[in-house]
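Chemist: Multiple structures follow.
Computed from the coordinates by the stated procedures, all read-outs in this text should not be read as laboratory data. Predicted model, so just to flag it, every value in this text is computed and none were measured. Cβ atoms are built from the backbone, for glycine too; each structure is taken alone.
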Structure I
Amino acid sequence: METLSAAAPRLKRPAIGSATLSVIVALYLVSVPNVTFWTKAVTYLGAPSFALVLLAIGLFALFSAICVAVSVKYLTKPIFMLLILSAAGASRFMDEFGTIIDVDMIRNAAETTGAEAGHLLTAGFLLHMTLFGLVPCALIALVRIRHRPFSQKVRWNSALALSCVAVFASVSLANVRTFAAVIRQHRDLVATLNPVAPIVSTVRYVMASEAEEDIVVQPLGTDAHVIAPLASGKPRVTIIVAGETARAENFSLGGYARETNPLLARQDIRYFTDTSSCGTATAVSLPCMFSVYTRSTYTHQKGLKTENLLDVLTHAGIKAEWWDNNTGSKGVANRIAYTSFSDLNDPRFCNNHECLDDIHLDRLGAWLDAVKGDSVLVLHQLGSHGPAYFLRYPEAFRRFTPDCRTPELGDCSRDEIVNAYDNSILYTDYLVSTVIDMLKARQDRMAGSMIYMSDHGESLGERGLYLHGAPYFIAPSQQTHIPFVLWEGTETKAGIDDACLAGKTGQPQSHDNLFHTVLGMMNVATKAYDPALDVLASCRDGKAS
């Protein structure tokens, strides 16, 4: 009697040559996860067109050469699976949100929190990764790869890879002028080539991170000092509200049709209508806006190597403190008092380490009452951070409906997305106005001021883009045009020519101005201060023309 194991036929795994598998994987990579790339290519090159056909042939040949070159025994499957999973993950964000995975985007992702990342790991993301990542990987795992003897494999693979490179070079040279012109005019095309661009960006980020490990922070403004105390003897207090993902286009203070700033509209404020950000993601904008460098001279490494505004204030003897309700200060508050509300996870305001911005107001009154000397406090908002806009405001601020109630933006209409986003701006209006009211209520004991400036804006479907983080050279205005609000109390605005300041509200301003404007407001003298970048300097003490 035969045993069961002997009777049952043994399943034979299908076999495939390494070169054949390499070509199949190359064809998959150049096509399926590159919908965004080919959509842009069709737009820029036209379809049908000879240039588009040559581009497809050339890229297929290039991808084939790469896949053949790495099809080494024992490494073929892991490498192919890594390429496919990388391409699948990147294509989800490229196709769904119009995201470009550059170094700054990799840095932003590396510095995010689990709660923030969780809003992107939706059912749609998991389904996408299953269909376009796990299923192809499972098929690769299933097959048995046939490898030639080593010497034959080297000769065969070298010949095949070089032939593919020759094809790529030939088709590139055949239409070099067209390709060069398109790449020069539309740099976003190469930036969406998947998985090449994301992998290159990741490698560049890792290399930069390793180089930054040994950075020694250089002092700045050690000569800083307060020129003179107020005649009243009151301490100067400035609250800096570092906004999150607020775009100027949706601020009614700047002309937006909806009333998203009803409370601030009744305050004695100055709103600067033409303000631009230093970057399009928090990891870039936040350290840049507090640095002494302008956007044109700022680099991430410079930001890490040089002390910032808060350090200079400390050198001047001013108490500087940072309250964070976001993903951290990105190094800005490394040398001052720092509180993370997401770490505290107060159940009155927080869920899964994400908190409503009311948590700032809950503690601000007691902090203000305890102030003894000149002080600057930074309130880093969670603001309007997407895609879960509906979690950024309480029910009382759900004015614009129907609002998108899921982080899966593809499940909502654009109107629903905008409604949710506008509700978050309405909530920010309440926060900033309340900060002003709390400072006003204590004018008998302190000379208060408030600056609100967002770190960057947000795309809500314009040109097919969502969220933020686009490379600055192609970023739409919705991601770089930000709101900037200034309020000064009775004593702090003494000596400021109101008509002069009113004339500045329509002039171009930017994150470049924050460093110097705050130093001017706190009456700090230092060689690091540039009056040309202080929005108040030319209107102060009779300097107005």
Structure II
Amino acid sequence: MTSTAQLLMRDKFETCLSVCRQASLQILPLLSIKASEGKDPQWFFQQLEQARLALGSWMEVAKRLNLNDAELSQFTLLLRHFQQLVPQYESGQEISHNQLISALRFVSYLELVRLRQPLLGYSTDLDTHSEAQQQKALRQMRALELMLRGMINKCYPSQSQLVNKLKKQLGADCVRRWLKHGEQGDVLSGMRFSELALLVVDKKEFANHYAEILHSSPQLNLFIDQRKTLQTFLDDVREIRNNLIQQPPLTSVQLVLLDSYYHECSAAVQRAFDEGRTTVNPSALMAADDAQVQAFIELAQKKYREAGRDTGEVRDTIDHPDLRHSKKKQDTGETLRMMMWCVPGIALISIAIFGMYFLSDLTNEPALAQREAAKVTAIDSLPLSESAREKLANIGITWEEGNLRSAIERGDSTVVRLFMQSGMNWKVYYTESALAADYRDALYALLQYRSQMDEERPCRRMVRTISQAMNDGQSLTSLRKQFLQTFCRNPEVIEWQKEDLERAKQRLSAQQQRNSEPAESDAKRAAEIQKAIYDAIR
């Protein structure tokens, strides 16, 4: 007899298949592929391959769907995984939890594709969702985060030892930020979800502390590597968490996907708890009262207001601060070496051109001798027919958003300009470290391509970042002012910055009336910072 759980899973899975068929009938015509009937995921993937061949490249497919290269790659990757797990399906067939998760992940991405391309109007609703389901999602999100905190805390005898370890792993600056934004005596509470997850899924940390807890669990096996499965799930949870904190309610797909992720992660830890291999009890975390859940959400929303969306992907490994610094030096060194190889080549070309021009000057008519020699630059020394993307490829840099961000952070203006010329979009928050280091050439290159900046509402985050930098002793440089004026000079931003300034003045006035603070108080400094930013954008 089929269980109730299996019936529910099958019903959700068949709804996902129906969404996939409906979406394929709207997506394929945009790619010049005619289809009268939507079929299984394998058929959909084959049709996309045909569209790629007909249009000439995946880049053309991406343009038709208003996706960038990374988004299209993720879209095809999820569809490929979906069709591999479910090559064929007959109604009534039993469904595994991994097959359902694979279907949900793809349908969730179909929501993004629909958002990017206004011509698409398919529905991704799996079922009606109630306020009770939204509250359950909040509880699950809280339980997942506290479960990660609990697992990490149990690896260290005391909070001070954990803090010292984090300083060695991630740097004292990060630890100070977490202690400032977190709860008293709990450094982990100040972390973003991606940073918390990284401490668990880091290859060394997982092998040393968490593999033993999870290894015997039948869950977390969507991929061959259990650690990789957990990393993928937690990164998806990060995106769902962003939406839950920023713009609730969640869609029905996100609700079901979060429920599946919670079941997979918590069941593995719960089994370890029941067998006495850990003291972290997910069931107890889910049994929190409404006040505890509300307090957790308020703290999460406070962190969101201060730092913006959690945009950091859950990575494979923790990069030590010294290693990150050495990587930047290495990247800069590679660029310099490339330029050193280019300069002799340019010199030889220039000598050859001058020689030919000199010879022609001796033999040709005087009028011909008046022609000017062609100018050659480092970038133009590559063949003129090459696009900016090809030039990037020739110096070993793939056309990926992460590589653009790395180039900005290390101030590599040559690479940044090539990315801009090739049409890559960028976001203001990529420039935070570059603004702190005052990498003028790279930042001016971005300002020249300001129309390609596609971050939605960047001002809150930018103002907070600059405010924190000024509070730490940095100055409001001319470049920071220019960025504020370029992207934040609009009535709405000016109005809320004016309100922030008024609140800062009120706090300063209240302290001065109490006469309990020194002249150079934090309140005075905060008021001066808010005024400087307000003066810059008004």
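Chemist: Using the calculated result -13500 for helix-only ellipticity at 222 nm (-39500 (n - 2.57) for each DSSP H run of 4 or more, over all residues; to 500), pick out the matching structure from I, II. Walk me through the numbers on the way to the answer.
Modeler: On the way: I: -13500; II: -22000.
The read-out was computed on structure I.
Chemist: Here's something else I'd like to know. Taking log10 I(q)/I(0) by the Debye sum over Cα atoms at q = 0.08, 0.11, 0.16 Å⁻¹, for residues 233-416 alone from the coordinates of each of I, II, which one would give -0.55, -0.79, -1.13?
Modeler: II
Chemist: Let me ask something additional. I, II: which one has Cα extents along the principal axes in Å, as calculated, at 98, 78, 48?
Modeler: Details: I: 100, 61, 46; II: 98, 78, 48.
Derived from II, not from the others.
Chemist: While we're looking at this one, here's another question. So distance in nm of label points 7 Å out along Cα→Cβ at positions 65 and 281, computed for just one structure, reads 4.6; which one of I, II is that? Please list the in-between numbers first.
Modeler: Values: I: 3.0; II: 4.6.
Checking each candidate, the match is II.
Chemist: Given that mean count of other Cβ atoms within 10 Å over residues 25-32, derived from a single structure, equals 16.8, which label among I, II identifies that structure?
Modeler: II
Chemist: I've got another one for you. Where does the value 3.1 come from, among I, II, when distance in nm of label points 7 Å out along Cα→Cβ at positions 273 and 529 is the thing being computed?
Modeler: Value 3.1 for distance in nm of label points 7 Å out along Cα→Cβ at positions 273 and 529 corresponds to I out of I, II.
Chemist: Also, I was wondering about something else. Match the computed value 10 of relative contact order in percent (Cα under 8 Å, 6 or more apart) to one of the structures I, II, and report its label.
Modeler: Value 10 for relative contact order in percent (Cα under 8 Å, 6 or more apart) corresponds to II out of I, II.
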